[in-house]
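Engineer: In structure tokens below, several structures.
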Structure P
Amino acid sequence: MISEEKRKVLELFAEGRKLYKLLRFSDASDRFAAALAIDPTDGPCKVYLDRCDHYAIDPPDEDWDGVFVMNHK
């Protein structure tokens, strides 16, 4: 059984992913950050929040397919 907190984290993550794929990185960041406020150890939310931060500075092309390409270590 999933706790109510985990259910909310999963819901926020799903919303964030939808917004991420729509190139709405600021809105997606808000969802990932809200999920992390509930569960600061959630790895996927951390990864996507970092990616949103990256794309806020260097946005992908309009025809972006959703794949993140790491250019530096």
Structure Q
Amino acid sequence: MTKIKTYNSFSEIDRELEIYKLQAQIDKEKIKQNVAFIKDAVSPTNLALDFGLSVVRKILYGRVLHKLLPFGRK
């Protein structure tokens, strides 16, 4: 059950409304930051860099494993 809050004055109501307004502004700014981060993360440049780095990483790991593991040698 939700408890109903009672107010003793209009100033209490105004104060609570101001708090909710500020919380909403903070939430909007967080959303803006998250959208900007996502846009940057999925930009074509970043996607290409991530793909290129993953290919290079796989090649390097393959070479290192080939040198370290005895069954990879001929």
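Quick note: the coordinates plus some simple rules give every number you see, no bench work behind them. A quick note: this is a predicted structure, and the numbers were derived from the prediction, not measured. Cβ atoms are built from the backbone, for glycine too; each structure is taken alone.
Engineer: Tell me which structure, out of P, Q, gives 3.5 once distance in nm of label points 7 Å out along Cα→Cβ at positions 9 and 33 is calculated.
Structural biologist: Corresponding structure: Q.
Engineer: Ranked by Rg/Rh (Cα atoms, Kirkwood Rh), which of P, Q sits at the highest value? Don't jump to the answer; show the numbers that get you there.
Structural biologist: Details: P: 1.01; Q: 1.52.
When Rg/Rh (Cα atoms, Kirkwood Rh) is calculated for P, Q, structure Q comes out on top.
Engineer: Work out distance in nm of label points 7 Å out along Cα→Cβ at positions 25 and 65 for each of structures P, Q, then name the structure with the largest result.
Structural biologist: Largest value of distance in nm of label points 7 Å out along Cα→Cβ at positions 25 and 65: Q.
Engineer: For mean count of other Cβ atoms within 10 Å over residues 17-24, which of the structures P, Q scores highest?
Structural biologist: P
Engineer: If you don't mind, another one. Output the label of whichever structure in P, Q has the greatest value of mean count of other Cβ atoms within 10 Å over residues 41-48.
Structural biologist: Largest calculated value belongs to P.
Engineer: Also, quick follow-up: The value -27500 for helix-only ellipticity at 222 nm (-39500 (n - 2.57) for each DSSP H run of 4 or more, over all residues; to 500) was derived from one model only; which of P, Q is it?
Structural biologist: Here the read-out was taken from Q.
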